[in-house]
Structure 1
Amino acid sequence: MSGSTLGKLFCVTVFGESHGPAIGCVVDGCPPGMLLTEADIQFDLDRRKPGTSRHVTQRQESDTAEILSGVFEGRTTGTPIALLIRNEDQRSKDYGNIAATFRPGHADYSYTQKYGLRDYRGGGRSSARLTAPIVGAGAIAKKWLREKYGVTIRGYMSALGPLDIPFESWDEVGNNAFFSPSASIVPQLEAYMDALRKSGDSVGARITIVAENVPAGLGEPLYDKLDADLAHALMGLNAVKGVEIGDGMQAARQKGTEHRDELTPQGFLSNHAGGVLGGISSGQDVVAHIAIKPTSSIRLPGQSIDLHGNPIEVVTHGRHDPCVGIRATPIAEALMAIVIMDHALRHRAQCGDVHSGTPRVPAKP
C-alpha cells in the first residue's frame with residue numbers, strides 16, 4: 001500500500017492490520033553504534049497501550065516489542081531495524097455486523113471506494129492500532145536525538161472536548177490517565193469521561209507537543225520545511241483533523257508587532273512561531289498542537305448505507321476509546337521525533353561543515 005513510509009534518511013515503514021497476527025515497522029537509516037534494547041522501546045509503548053484505565057478501550061494488549069534485526073550485541077548496526085508487535089486480544093466477531101455497512105465518519109466508505117474491498121475487523125489498516133509501531137520507531141528517534149543533541153520531546157493534553165486544561169507542570173503529565181499537566185483538573189476530566197461513556201457518545205481532544213534543545217538550522221525550504229513535514233506527519237495520525245505550529249490559527253488575529261519573535265543578545269522574547277522561521281528551526285522550542293476528532297465508533301445509532309447503497313442504521317459494538325485523544329500523546333511525540341531526526345540527518349549530510357559567524361541566540365532570555 002502506498003503511503004506507508006515516513007521520512008527520507010530516517011525512514012519508517014509500517015505494516016499490519018488491527019486484527020492480523022502482528023503489526024510492526026521497519027526503521028531504516030538509524031546510524032550505527034547506538035545502544036538499543038527492547039526496554040528502550042517498551043517504555044513509550046506502555047504509555048500508549050490500551051486497557052490502562054477505564055477511560056480508554058479495554059482491549060488487552062501487552063504491546064511487547066520484539067527487535068528482529070538491525071541490532072547486534074546491543075548496538076545498532078546501521079542496517080534496517082525490524083520491530084514486531086504481536087496482536088493478542090482480537091475479537092473480530094464484534095465487527096461482523098458492519099461487514100456489509102459503513103460506519104459514518106469512519107474510513108470504511110473511502111477505503112472501499114479506493115480499493116474495492118476492506119478489512120472490516122477493527123478497521124483493518126485504518127485502525128489506530130497501527131500507531132503502536134510508530135511509537136516504537138519514535139522511541140528510537142527520541143533516544144538518538146537525546147544522546148546526540150540533548151533534545152527532549154514530550155507532550156500533554158491541552159483540551160478534552162470543551163474542557164481547556166491549563167499547563168501547570170511537566171511533572172504531572174505522567175501521574176494521570178489523561179497526560180494532563182494539571183493535577184487539579186483531573187477529577188473534572190474523570191467525571192466528564194464517566195458521563196460520556198455512559199451516554200455512549202465520544203469526544204475530541206487537543207494535544208500539545210514540545211521539542212526542547214532542537215539545534216538551529218533544521219529544515220529544507222521550500223517544500224521540505226521542518227514545520228511542513230511536521231504537519232504532514234502529524235496529519236497522518238489517525239483522527240487528526242488539524243495541526244498548528246506555534247500560535248497556529250491565532251496568528252490570523254494578531255498584528256505584526258505582536259506575532260514577531262523579537263531577538264536580543266540574551267534570547268528570543270517570545271515564541272509565537274513555534275520554533276520554526278522560514279521552515280528552518282530557530283533553536284527555540286519546537287511547538288505543535290493537534291486537534292483530534294471524536295471517534296465515530298460509538299454505540300449510538302447513526303444513518304448510513306450498505307454495500308449496495310441502501311439506507312441503513314448503524315450501531316458500532318466492540319471495545320473503543322470514547323476519546324482517542326487520551327492515548328495520543330506518546331504517538332504525537334513519536335511522530336515529532338521521527339521528523340526531527342530525519343531532518344537532523346539531512347542537515348548533517350548537506351550542511352554538516354557549515355559554521356555561521358553569527359552567535360546563536362538563546363531560546364529564552
Structure 2
Amino acid sequence: MCAENTGYWIAFNRVNGIGPARLRALLEQCGTIDRAWRASVQELRAARLDRTTIEALLEARRTVDPLREVERIQRSGVTVYTWDDAEYPNGLRTIDRSPPVLYVRGVLAPQDDLAVAIVGTRHASMYGREVAHTLGAALAQNGVTVVSGLALGVDTVAHRAALDAGGRTIAVLGSGVDELYPAQNRALGEAIAERGAVVSDYALGTKPDARNFPPRNRIISALSRAVVIVEAGERSGALITAEFAAEQGRELFAVPGSILNAGSVGCNNLIRDGATPLLSTDDVLNFLDVERVGFQRAVRSAIPAEPDEARVLAQLNSEPRHMDEVVRAAALPSSQVSSLLVVMEIKGLVRQPSPMHYVKA
C-alpha cells in the first residue's frame with residue numbers, strides 16, 4: 001500500500017463518528033479509501049452518513065493532512081495495519097466491527113497466530129495472581145503468545161509471567177499506543193513493545209478513557225484462540241471479554257473459585273452458563289494441541305515455502321472449496337496444486353473439513 005493511502009486510513013480513524021460500519025458503507029459507495037476521503041456531500045449522504053458525521057468529516061478534511069499523518073507515524077516508530085494490508089491479523093478480519101486501522105508498537109509475529117488471552121480483575125487475590133502467573137508461564141514456555149490488556153491485577157501478572165518465561169505477549173490498549181496506561185505499568189508496556197507488541201485501534205495521542213476499554217476487549221479475544229477468565233467479580237470488565245469470546249467463537253475457559261469469594265462470582269457464573277472450567281494448565285494446552293502445532297512449525301521451518309503456495313492460499317478462506325475449483329482459480333496444473341495442498345496441510349496452513357475440500361487453517 002502506498003503511503004498516501006495509508007494516510008487516508010489514519011485520517012478516517014481521526015474522524016469522530018466514523019467507525020467500522022460507516023467506513024465500510026463509504027467504501028462500498030466510493031470504491032477506494034482515497035475516493036471515500038474526497039467523496040462529495042451527495043455520496044456521503046448516499047452512504048447514509050448523518051449530518052453530524054458529514055460535518056465532522058468535512059471539518060477533518062480541512063484540518064487533517066493524510067501525508068502528515070503518515071510522517072507522524074513513521075517518526076513514532078509505530079506500524080499501521082489496515083483492512084487493505086495482507087499483514088492485517090487474520091483473527092481480526094472476520095469479527096464484527098473489526099478495526100479498520102491497527103496501530104502496533106513492537107512486532108506482530110507469525111507465531112502470534114497461536115495465542116491465548118488471560119484476563120481478570122484488577123483486584124486479584126493471591127489465588128488469582130498465582131493462577132495467572134502459572135498459566136502465563138506455561139503458555140509462554142510452550143510457544144503460545146499471551147494476550148491481555150495491561151491492566152493492574154491479573155493482566156499485569158500474565159504479561160510479566162510470559163516475559164519472564166522468555167515468551168511473547170501482546171498488550172491491547174484502550175488508548176493510543178504512545179499513551180501507556182496505567183502509569184504503574186509504563187515500564188512493563190515498554191518491555192512488551194520490545195519483546196512482543198503493544199496494539200490499539202485508537203489513534204496516536206488518544207488518552208485513556210473509560211469508554212474506550214470495553215470495545216478494545218473485542219480485539220483481545222479476536223487475537224486469541226482461547227480466552228481464560230482467571231478471576232472476576234459479578235460486574236468485572238473481564239466478563240465483557242468473555243462475551244466477545246462467545247460471539248467470536250473462541251473457546252472460553254473460566255477458573256473456578258470459592259463460592260465465598262466475591263471476586264470469583266463472575267467465573268463461577270460463567271462455568272454455570274457453559275464455559276469450560278480450567279482445572280489445569282494442561283486443559284488449555286490440550287485444547288490448542290501444542291504438540292501438533294510445534295510439529296507444524298518445525299515442518300514450515302524445514303520445508304521452505306514454494307512460490308506458488310501463496311497463490312494457492314489466496315484462493316482459500318473459511319468456506320470449503322473443492323480442489324478442482326482451487327486448480328481453476330489458481331490457474332496451475334492439477335498435479336501441482338494437489339502436491340502443494342498436501343504439503344500445506346502438513347504445515348498447518350490448510351485443512352480438509354471433508355475429502356477434497358479445503359479451507360485456510
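Every number in this text was worked out from the coordinates using simple rules, so none of it is lab data. Just so it is clear, the model here is predicted, and its values are computed rather than measured. Cβ atoms are built from the backbone, for glycine too; each structure is taken alone.
Taking 2.1 as the value of distance in nm of label points 7 Å out along Cα→Cβ at positions 153 and 289 derived from one of the structures shown (1, 2), identify that structure. Only structure 1 yields this read-out.
Work out the source of -14000 here, i.e. which of 1, 2 gives that when helix-only ellipticity at 222 nm (-39500 (n - 2.57) for each DSSP H run of 4 or more, over all residues; to 500) is computed.
The correct label is 2.
Where is distance in nm of label points 7 Å out along Cα→Cβ at positions 161 and 337 largest, in which of 1, 2? Comparing 1, 2 by distance in nm of label points 7 Å out along Cα→Cβ at positions 161 and 337, the maximum is at 2. Comparing relative contact order in percent (Cα under 8 Å, 6 or more apart) across structures 1, 2, the highest figure comes from 1.
Comparing distance in nm of label points 7 Å out along Cα→Cβ at positions 25 and 193 across 1, 2, which is largest? Can you show the working numbers first?
Working: 1: 2.4; 2: 3.6.
Going through 1, 2 one by one, distance in nm of label points 7 Å out along Cα→Cβ at positions 25 and 193 peaks for structure 2.
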